Structure 1
Amino acid sequence: MERRRFEQELGRRAKEIEAIRRAAHELHERVNQTYDKVHPYGFHLDMVADGVRRFGHTVCENEEDVLPLMFGAYYHDSIEDARQTYNDVRREALRHMNEEQAVLATEIVYALTNEKGRTRSERAGERYYQGIRETPYAPLVKLADRLANATYSFRGTNEANNRMREVYVREMPHFLAAISAQTDDPRLFLPADMLAEVRLLVKA
């Protein structure tokens, strides 16, 4: 989609997107979740949504997908971290969009939900990545999530930031390969400019 069309649709849907944003922030606040023990969790959600706003036009197929895509960005951690079920998320999505859009939005969130596991690698195994590669717009939202986390870590100076920088640098080649779908479906593409920004950040 042309950037202009994408941005116009963001503008037309600004009221709905802001309602989604507020609801997502409140959801994570209710479970007392913070980001880096410093920020409200909405700080991270806004960073992910910003990545989708900046690069979403390169993969978005039509105007009807813009709202589900933004919902996926704001709600991507809701099942994993905020005690929501698939149906909870779908019901919330239906408050803002039609049935077809709500299913797309919920599938994005579901695809980005880690598996059960004791370690980072168990929680993000091949089944997890396969789900991302097969779900429209999930690769974009996952890359926006990683870009947000890595950007924050590379700007920080505490011990946790230092540790996560090393993790992101080490994981990046495998991570990018794992979320790259071999397909001609644009909804599963990773934006070239976004990839370049991530690689420059971690020097991968």
Structure 2
Amino acid sequence: MLLAIDTSAGTSVAVVDRDRGVIVEAGESDTRRHAEVIGELIELCLRQSGVTVSDLSAVAAGMGPGPFTGLRVGIAAANTFALGAGKPVVRVVSHDAIAFGHYAAGGEGPLLVVTDARRREVYWSTWQGADEFGLPQRSQGPALAKPDDLPAAVTDYANYRRLDATEVSAGSLGMLAEGLFQQGREFAGSQALYLRSPDVTVPNAPKRVS
């Protein structure tokens, strides 16, 4: 049983179980309120599901791609909760969760997922389909592009069904994590997928004080 958290778009929290599916899911679409609502949503999901912290086997964290300010809230919340609960963190690419939800709902064939990266850019990823276990098979991305540059950036762009997603379901994220674990697949790495250099950089040498 997992507590799943994603803030790569809005804020989404869920409690899932491999056998029972998505037990409870709650979210907030406002991309400016991640820090305000994340604690409330975690408490709400645990209370409504009747699941105690000791019942959880791990915490699933969406690793993006996503804008820095929002994405770091969810990752920090997942890491902090897991540390306090004494549970491991399993990391999942947020775009993969969108694709998982698409294929689980009956979608088929090549898929292109596009999400807002702000600053007049988008994040994108592609999949050829899902395998026999329902796990999406990513073929390109995640990557960053200008909207008008997508046809050139995505190989065989015309062959993909395009899905412009405005949210990432923590329920799908958690169930994908359950599937990855069950089939012995790799999880995402520990580095958040910001895909963009930070606005503030550290100078190579300190300024001389006169």
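Some notes on this structure:
- Comparison of 1, 2 - label where distance in nm of label points 7 Å out along Cα→Cβ at positions 43 and 139 is highest: 2
- For FRET efficiency 1/(1 + (r/R0)^6) of positions 67 and 147 (r between Cβ atoms, R0 = 25 Å, to 0.05) computed as 0.70, the structure of 1, 2 it came from: 1
- Label whose coordinates, when Rg and Dmax of the Cα atoms in Å, for residues 59-130 alone is calculated, return 14.3, 41 (choices 1, 2): 2
- Structures 1, 2, by mean count of other Cβ atoms within 10 Å over residues 51-58: label with the highest value: 1
- When relative contact order in percent (Cα under 8 Å, 6 or more apart) is worked out for each of 1, 2, structure 2 gives the greatest result.
- Source structure of the calculated read-out (distance in nm of label points 7 Å out along Cα→Cβ at positions 11 and 35, 1.1) within 1, 2: 2.
- Computing helix-only ellipticity at 222 nm (-39500 (n - 2.57) for each DSSP H run of 4 or more, over all residues; to 500) across structures 1, 2 gives -9000 for structure 2.
- Ranked by mean projected area of the Cα convex hull in nm², structures 1, 2 are led by 2, which has the greatest value.
Computed from the coordinates by the stated procedures, all read-outs in this text should not be read as laboratory data. Predicted, not measured: the structure shown is a model, and the values here were computed from it. Cβ atoms are built from the backbone, for glycine too; each structure is taken alone.
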